[in-house]
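What follows is a group of structures, each given as structure tokens.
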Structure P
Amino acid sequence: MNERKTKRLLRIAGMIFVIIFCLIPFLWMVIISLCERPDFLLHKSLRLTVQNFVDILSVGNLHFLDNLRNSLVISSCAALASTMIGALAAYAISRMPFRGKTSIVVTVLALSMFPQICIVGYLFKIMTRFELINTYNALILPYIAWSLPLALWIQMSYFSRIPIELDKAAQVDGASRIQILFKVILPIAAPGFLSTILLLFMFSFNEFLFALMLTTDHNARTVPVGISMFQGLHGELPWGYIMAASVISCIPVILVALIFQKRIIQGLTQGAVKH
């Protein structure tokens with residue numbers, strides 16, 4: 001066997017290992033969600049049922065559909081707002097000459113490194129003072145602020161690849177800075193823009209600490225916190241319900257990734273096309 005075939009076999013084996021390693025937790029989650037008993041390995045009896053999914057969607061006390069709606073609304077609003085604000089900041093930093101650009105970027109990056117636990121107490125006091133606890137705004141505003149550094153850095157890398165001559169040509173034609181951003185820069189950097197929205201959506205959808213501290217019931221509670229609140233009559237953990245809810249909550253993220261897969265791959269590999 002020559003060296004080329006050996007490398008190819010090793011590459012294929014590595015890919016198969018990574019795929020299996022990533023899919024095993026998800027497959028195990030699906031199996032548990034479809035079993036009557038989560039400890040079926042001990043009893044050596046595997047009985048499949050969809051009752052866990054039926055209960056999750058129909059039992060009102062679980063409030064799973066309310067939590068899912070809250071997560072979708074909050075994550076979508078936070079991702080769109082943060083990406084748009086990040087686009088404005090990224091355009092200013094990457095295209096407009098002014099002093100202190102490097103300091104701004106480094107400061108934003110440094111602030112993003114602080115753990116959430118450092119500010120959640122102060123954030124709770126602020127939200128309580130403005131009577132925002134257990135509302136959508138109590139989560140949307142912190143999510144926007146917390147994800148802005150990521151939105152800025154991702155889009156700044158795309159905007160910096162676009163030739164500055166396009167801006168100058170648009171200014172000669174009488175376009176303003178805002179028009180240049182929305183009609184020239186964003187269409188070229190669309191893969192990066194969509195990639196940023198998806199990443200921020202996933203970040204907000206999976207966030208737990210802020211959602212736990214700033215919500216009190218199903219009116220604003222998100223899916224991760226809602227699932228953590230599942231509990232039986234005697235304190236036992238209903239693993240079937242937990243896994244069924246986890247499977248359903250994965251579907252929106254998977255659908256978004258599949259729908260925008262082509263754009264995301266283009267954004268992560270090619271970036272903007274230089275002329």
Structure Q
Amino acid sequence: MTPSITNETAEDLATHSALDIFLKLDRQSIALLLDVDGTLIDIGPSPFDVDVPDTLKHDLAALDRLTGGALALVSGRPIHDLDILFAPLRLSSVGGHGAELRIAGAEATRIGDLPGDMRRHLTDAATPGSGVDFEDKGYSVALHYRQAPQHENRLRAHVEASRAAFAAEPTEVLLGKAMFEVKRPGINKGEGVRALMAQAPFKDRMPVFIGDDVTDEAAFAALPALGGKGFSVGRNFSGLSGIFSSPAQVRRALRQLARNE
């Protein structure tokens with residue numbers, strides 16, 4: 001069952017020592033699975049205008065070592081973009097909401113692309129000067145309107161018109177923070193987490209996932225069957241072990257976990 005937002009506020013649960021629970025985790029028996037935007041790093045004006053602190057990269061490298069390589073980024077971004085953001089790190093990653101998978105040291109696998117004509121039809125909505133950004137990931141197209149919320153209804157209609165124009169191509173729409181993403185059905189972070197946890201060095205460890213958005217719900221939903229724990233940032237979903245107040249608090253928690261002796 002997909003987790004839902006409960007009546008208890010994020011602030012209430014955050015006061016119940018999410019940090020204390022997190023810092024009691026055993027680095028030798030867990031797998032750290034980390035969403036990126038809104039979780040590890042702050043949401044920027046656009047997907048291409050964000051800051052990844054060097055201190056965060058240092059702490060992720062340390063935790064990757066301390067967990068025996070069982071640390072992965074679980075993001076809507078393509079793995080190629082994650083490698084650019086977190087360079088020189090090349091971490092294990094679930095990219096494109098589950099469309100791509102890479103265990104560090106191996107080649108990434110990915111699903112097939114959507115037709116080029118369909119992707120061009122979708123990206124036509126990002127007209128110059130509109131404030132709408134697009135990401136053509138091949139296997140999906142994301143339209144971001146963080147800087148142009150007035151275009152939400154126009155983009156919604158454009159997405160539906162594009163899907164209708166290519167009705168023979170099975171797709172579904174993933175909603176995120178000021179974002180519509182058209183992707184192949186059945187691809188989600190939950191399936192990506194399951195695939196990741198079936199492989200070494202993640203196999204037989206307890207997954208600990210941190211996410212912040214509705215795009216992370218499928219990952220939260222996968223955790224019970226895997227014996228995992230979920231933490232969110234700034235909002236409450238049922239079944240969580242704790243809520244962090246901000247990406248900055250997540251970064252502090254990771255730093256402390258890396259330094260725990």
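Going by mean count of other Cβ atoms within 10 Å over residues 43-50, which of structures P, Q comes out largest?
Q
By the measure distance in nm of label points 7 Å out along Cα→Cβ at positions 131 and 155, tell me the structure among P, Q with the highest figure.
P
Of the structures labelled P, Q, one was used to calculate volume of the Cα convex hull per residue in Å³, giving 127. Name it.
Corresponding structure: Q.
Given a value of 0.9 for distance in nm of label points 7 Å out along Cα→Cβ at positions 75 and 91, calculated from one of P, Q, which structure does it belong to?
Computing distance in nm of label points 7 Å out along Cα→Cβ at positions 75 and 91 on every structure in P, Q gives 0.9 only for Q.
Comparing relative contact order in percent (Cα under 8 Å, 6 or more apart) across P, Q, which is largest?
Between P, Q, the highest calculated value is found for P.
Check the numbers for mean count of other Cβ atoms within 10 Å over residues 83-90 across P, Q and tell me which is largest.
Result for mean count of other Cβ atoms within 10 Å over residues 83-90 over P, Q: largest is P.
Given a computed value of -22500 for helix-only ellipticity at 222 nm (-39500 (n - 2.57) for each DSSP H run of 4 or more, over all residues; to 500), which structure among P, Q does it belong to?
So the calculation was done on P.
Throughout, read-outs are computed from the coordinates displayed, never taken from laboratory work. Bear in mind the structure is a predicted one, so any value in this text is a computation, not a measurement. Cβ atoms are built from the backbone, for glycine too; each structure is taken alone.
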